[in-house]
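Given below, in the form of structure tokens, are the structures.
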Structure I
């Protein structure tokens, strides 16, 4: 297992996006929906190489016109959507997040029907957030060095078993 697997994943995604940027920019004018589908086709391809489902989201539909942001924010990594509990204590995840993100509130999230989760809400204009579930992580935030470091930690300590349960 690679130590910085999230870094490899987003670098791989960025390279694939870059290789298709000419298409994205030309198709965007007349067919933004096609661009959306092509981006997610690429993200699925990249994710499959890491035994995850990787998705790119556009919570604000106008963001699709910001080609420079593709793959740098609003990503979901799904490992096992049916998993309800973390393989390590939830408090350990919260502590790691609190140590790394000083400008954020780290709270329990999605605590119902035997499920658990953690939410990191950043103190910024748009209330960026990271939602960590036992089987997925959702990055509604720009991926900076700290987010990358945290996600590498998650891949190493929370989502390790996906390497042994190849789909």
Structure II
């Protein structure tokens, strides 16, 4: 088991995220865990987009968190609007250095650092249809399972699966 834990804690970064984004993601995931959510990062969605964090709680509620490391990052990326159709609540997560006023008022806001985070603004709820919820829960479960399996069997046939 110790070798598996060592592999889990040394998962290579894919290189798309800045150091700031990775730090915000870590703190946000810690916050979400404290709120009863389990997270999958960089989850491919049915729309073809890739969500930064998708969180699932024991009641089946699904949150998506879009991480923005700077004002320029927020202004350059407007694909987050598509994420609403895949979650019950949509949040942004950022650092203390990014002004909160730039984020849309109809989304939630999390401010985080590498050690944790805080929900600054609650996200309005827009409940998923049952079929969409089931599809998202299966997607989350399959992705998480494949990632764990690939840690146990790194030479397995997983390319592009998750």
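For this structure, a couple of remarks:
- At a computed -12500 (helix-only ellipticity at 222 nm (-39500 (n - 2.57) for each DSSP H run of 4 or more, over all residues; to 500)), which of I, II: I
- Identity of the structure behind 11.6 (criterion: mean count of other Cβ atoms within 10 Å over residues 61-68, calculated), options I, II: I
- Among I, II, which structure scores highest (criterion: mean count of other Cβ atoms within 10 Å over residues 21-28): II
- Highest-scoring label, criterion being mean count of other Cβ atoms within 10 Å over residues 109-116, among I, II: II
Just so you know, all these numbers are worked out from the coordinates, no wet-lab data involved. The model shown is predicted, which means the values in this text are computed figures rather than measured ones. Cβ atoms are built from the backbone, for glycine too; each structure is taken alone.
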